[in-house]
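Please treat every number below as a calculation from the coordinates, not as lab data. Note that the coordinates shown come from a computational prediction; the quantities given were computed from them, not determined experimentally. Cβ atoms are built from the backbone, for glycine too; each structure is taken alone.
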Structure I
Amino acid sequence: MCTVFIRVPDAADAPIRLLAVRDEDPARAWNPLGAWWPDTLPGVLGVRDVRAGGAWLAADPARSRLAVLLNRADVLRRPDSELVSRGAIVLDSVAGRSPAEEPPAHGFNLVEIDAHGARVITWNGVELTTTPLEPGSHMIAHDGLDDPATPRIARWLDEFRDTGVADGERWWEPWLQLVARSAALDPTDDDAIIRDNRAHGFPTLSLLACTASVSSEGVDLTYGELTEPGHWGGLEFAPA
């Protein structure tokens, strides 16, 4: 039940900005943002899932590509033995291989960004759709893009749209202040961005976040972990 904020600029030569908050089972090991695939994907940076070897978020700065995946419910009837880890889809995406036809995976929203724009590829187990992102501010979680049926989007999207970016390298600070304000809610609240999803039947909590600025000049990434899963204590982002 991750949350991703995206801002697509009006000017074609301005960077696309992203803030992604990851929710996952704290017992499922991960590697922080780094170059974990030097033999198969040299130059690619990402947050690696230790168990399956794929990525939650990954980027190829040299090619100005970034992808991040959010799980979503599906109506898939194929057995798990026939499915691949969704983390492999992220790595394929930054290598230039977007999902096609009927991906052998559980449902997902895949955010893809490159120097030309941003899109969301959605797989619900029956249909694969692609939604280009128009200029403006967008949020996505486990349902549709800017979906008012997702409580945290209904609560925070308008405020996010009213929030600008800061000058300089720490452009994300106003967005982070919005996340901090949202953390006044209990992490089990449906409107919360920093989340404890165990009350909703999922073993996942908010663990970490990444920021990205994507342009024709490359991808600038930062990474930060919460001190305590599911609880806001601030985030200190470090560059890749």
Structure II
Amino acid sequence: MNAFENKVAVVTGGNSGIGFATAQALKQQGAKVVITGRRKEPLHVAAKSLEVDHYHGDQGTLADTDGLVRYVASHYGKVDILVVNAGVAAFQPIAVTSEETFDTMVGINFKGAFFAVQKFLPILQDGAAIVMISSNSASMSTPGTSVYAASKAALNTLMRIAAVEFAPRKIRVNVVSPGPTDTDIVHKFGFDEQTLKGMREAVIRQVPLSKTGTANDVASLILYLANNETSSFITGGEFFIDGGMTIK
């Protein structure tokens, strides 16, 4: 049975990692999927591989979000599932964090997410599901993560208030907070393979289950929360998927 037959799903940042895995899983279960991304060529390649629709745009640019909403409205007329996944990360101590780094992370991770939710509201179906991708960093106090963690903590607050405001329309809003997950994003930090290997081993030592997660692990949780058959009474929740890292 296709759980998302005749459903329209939008996945921001769907060209790689968790977004790609989520779009793939939604497509496999019958949804009509639109993915977005800032990088035009990787987005095109991902859409072709997934056999889904795509729209080139930056979640941190409100004009791009307006264009995305217009595109989805004109081609599909509605949205049943909105996965706000696009995000960026940079890890620097407070003493050396630049204004540019601050503005980029807050602009995409929080401001961009806020207005994506706001601007999609008119075409979200009553009973729709919104799933935002946060991070377990928002609940930890790890040196070097101040701006990233704060942007995700703001996202968590947005989720809770949105869940209350949208409840009269039966629109459910939840957050998924992954911990260390094997995705391509780690290669964007500029570290060599040996350094990445050491970082990965150090992180795993902090995880009670002694492993990292996969994009498919996170996608499975997102689909559970997006499905009204499995989670119709779940809204306003933050769901950690980090092998117990937060509780340790």
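Some points to look at:
- Given 14.9 for mean count of other Cβ atoms within 10 Å over residues 207-214, calculated: source structure among I, II: II
- FRET efficiency 1/(1 + (r/R0)^6) of positions 47 and 79 (r between Cβ atoms, R0 = 25 Å, to 0.05) - highest-scoring structure of I, II: II
- Calculating mean projected area of the Cα convex hull in nm² for structures I, II picks out II as the one with the greatest value.
- Source structure (of I, II) for mean count of other Cβ atoms within 10 Å over residues 87-94, computed value 16.8: II
- At a computed -12500 (helix-only ellipticity at 222 nm (-39500 (n - 2.57) for each DSSP H run of 4 or more, over all residues; to 500)), which of I, II: II
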